[in-house]
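Each structure below appears as structure tokens.
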Structure P
């Protein structure tokens, strides 16, 4: 299994093992395009994003692996945005800088980004909340 796929699967497993204020099942997806009518329920997608290669030291190679976590749900009204932003923060706190994934112990979390915090254009055009959390892991071999 490719390193990026193994890390994405480990991220999904960690999310599914944690307890959040709003329940969901995270799944690894390779084509994160969804029909809005199917987003009435909370959708949490783990998507492999990028891999970059470098040298970690004498004879050791480093991989920087990025995985996106997409959090989406169709809104009944905009008052739901606050609770969804709380959920996004819970997701970011599930992974700590320097933390390791139980299912992929060689991967160390080196960065966590949340951009966009939410996509205003999705709310305006589609009444859909969309937020993306990007995790960066370093793997040295």
Structure Q
């Protein structure tokens, strides 16, 4: 974890933020992200992962599972249970908070135009921080 900032968000559905993701090739993308504590991994689409330098995700997860079963976990996504290819993002940040080597699953399917986000920031990102829920103020703080 880098930085010492504290971010506070009003609790709403969905919890959308802008995040910056840096890849293995030193390219970066700013994407709209959904904060989701119920998702084990951070999830992203293959086209974003490829741009960020993770060319392995161009392979199909179902073909990889025979050779690299530990790198092709099943995940629950908005489309149901899917299999993706696991990568480690160099750096993911929201505001002044950043985490390195964030375990992420790249999903094969193309993004839905109906979704208001590009990435799901799951527990593989959020576990790098202290997360506090204030029920009275209906807010969520990450520090």
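Readers should treat all values here as calculations from the given coordinates under stated rules, not as data from a laboratory. These figures come from a predicted structure and were not determined experimentally. Cβ atoms are built from the backbone, for glycine too; each structure is taken alone.
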**With relative contact order in percent (Cα under 8 Å, 6 or more apart) derived as 26, matching label from P, Q** = P
**Asked** Given that helix-only ellipticity at 222 nm (-39500 (n - 2.57) for each DSSP H run of 4 or more, over all residues; to 500), derived from a single structure, equals -1500, which label among P, Q identifies that structure?
**Response** Q
**Prompt:** Comparing distance in nm of label points 7 Å out along Cα→Cβ at positions 23 and 87 across structures P, Q, which is largest?
**Reply:** P
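For distance in nm of label points 7 Å out along Cα→Cβ at positions 7 and 103, find whichever of P, Q sits highest and give me its label.
Structure Q comes out on top.
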**Prompt:** A value of 38 was computed for percent of Cα pairs over 17 Å apart, for residues 39-94 alone; which of P, Q is the source structure?
**Reply:** Q
**Fill in**
Computing Cα extents along the principal axes in Å, for residues 79-126 alone for each of P, Q, the value 41, 17, 16 comes from structure P
